[in-house]
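Peer 1: Next up, some structures in structure tokens.
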Structure P
């Protein structure tokens, strides 16, 4: 197990990941060397229990490590983000099943939060059927974590008036993978193909209920996963902005305007956007890590999380993502015409950051709820 600082380890992976980034995009799947390097460095098990080789890093370390990887290639950080649900579910499942999940501890996990599939109760478990249209890294994974609705003969099973949804941990060799990602316009390296299963038996122990009391009772696993994982999505957007600033700065220093004949780096509007982007990066990164640390301190002391603490965390996360998206757009507009070409670093940053924010749009209820709580009202999001 790699015991070095995860942020420094992430930085050390930058040269390899950035070198292989375009190749991964062209093949619509990360290259094996990158998957192996990131896996052996522990990047796919930041939140996994120590009992199975997990690093159990602090949320702040996870945020910063994810952002560093995303600056090199957000597709790799998306593998990291999508491995978190299975890593945290490992604290809930029995010892034998946990060991099976991490028999190859360096592997990433496929994941889909889209609960369109259904699971019917069967002796000892469930029969799972359905499709998940986007499952990141499924071809490189050994296991997939797939959300699905539990149904009975009379229809959806309800718990407290809401459909029961479980996270099903399924061996990748038991699913069918449809090659649907080759034509993706953004985040192509994630290899987020469609996964299908038909009447697949999943044992009860591998059909976990989000928020269940953990068998491994340590701070990282005691709270609903959203509290400690939603900010990691923001970390990916923060990393994309970091990469966009680096790409834009490198290009600006070498280009001459065909209109004015002046070097781009000498133009006031260019200098201002670089200053603004750099300040924005520092601000959103600091805001996210500050609120993350505040929540983690409460969790680590075993204290209940106040609504305000969660509101500040969620508000910072969504704000960071939106600022990163908008700032990358400004950098793209101020770049040279070369940025309009497919495969250009700024073109990739622009399309990728929009895809990243689109992936968390369904969770906007947490942002609205944050505002409601900060105004003294009740949250509108049931999972808040």
Structure Q
């Protein structure tokens, strides 16, 4: 029978665990760290990133951006080409993986199929702490004490993760979510300084991923162990990370709280990568004929007189508008419609999503996405007026693609 019982985060389950893990928190610091494969393939390029003690940091970016390589360098599975990597106050460039005091959760769980859940969780502890059969025979009292400690840690972790009723099962008898919890249990019994998680939810179905995201957040909040989480899913990054580090082509683009990255993206790449549906981009020009404005041809939007874009008059820029900053002018909206912020567009496609629609709009040569309240009366193929929230538009330098603000 396939059961998913309870949720991570039962407060009573954590009471003994907080004592067990001790006070071993440690931040992670990249100082000018690079990783080059072959002669010229820069997987990570001069990365500077300071991950705080007890922080949940998410490394996010498209495939090939260097996030997993950065994680593997922390684990010691990849050797950096240059720079310094520190865990706590210790430089670990030359420290073997087994001595770095980290625990890693992989994408594919990596469970031993012939072992029970209990044995999968306990296996690493037994290897590290029991030191072989001959040592156990010559140190029987110490070995017995260690075995009792391992048993307690395994059972406490299993209870915390709501898999204590599954300890006698083997991985083939578990659901995907249960296997993922076993992998987590195997990591947390180590009482590590740092958790490393490499896309651990990617093998779960959509509903279970949402549930498990919340459980991981509760787990981190209760344990307080520094956690570095790698994903290509920007929704996971936004919902889970206390800060998120956006990477592209091995280069760190921006590191900040999710709200800051969303509302104040550092450049066009970050703006387009973070947000679903993605931000609309239009090539434009800054004009100043008594009113500073950004002009895209078919329409223009006014800017405050002191907007930094005034230094780019008559120069190319990119105008960015998020879909949720576009409203149906015929509804009561949080933004009042005026001649300055209202445009007319043809409605190409409407995608119903329950409480809202995703509308595909055409304004001349420009195609825009808009997130529209389900109370709208707009129809596919028809024209309608839309209000743009001028406080939420973004302007990016046409050459450097850096945000102008």
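Where a number appears in this text, it was derived from the coordinates with a stated rule and is not lab data. Being a predicted model, the structure only gives us computed values, none of them experimental. Cβ atoms are built from the backbone, for glycine too; each structure is taken alone.
Peer 1: For Kirkwood radius over Cα pairs in Å, for residues 47-246 alone, which structure out of P, Q has the highest calculated value?
Peer 2: Q
Peer 1: For distance in nm of label points 7 Å out along Cα→Cβ at positions 79 and 111, which of P, Q scores largest? Let's see the in-between values first.
Peer 2: Details: P: 1.5; Q: 3.6.
Top value of distance in nm of label points 7 Å out along Cα→Cβ at positions 79 and 111 goes to structure Q.
Peer 1: Tell me which of P, Q gives -8000 when you compute helix-only ellipticity at 222 nm (-39500 (n - 2.57) for each DSSP H run of 4 or more, over all residues; to 500).
Peer 2: Among P, Q, the structure yielding -8000 for helix-only ellipticity at 222 nm (-39500 (n - 2.57) for each DSSP H run of 4 or more, over all residues; to 500) is Q.
Peer 1: Continuing with this model, one more query. With log10 I(q)/I(0) by the Debye sum over Cα atoms at q = 0.09, 0.10 Å⁻¹ coming out at -0.68, -0.80, pick the structure among P, Q it was computed from.
Peer 2: Clearly, the read-out refers to Q.
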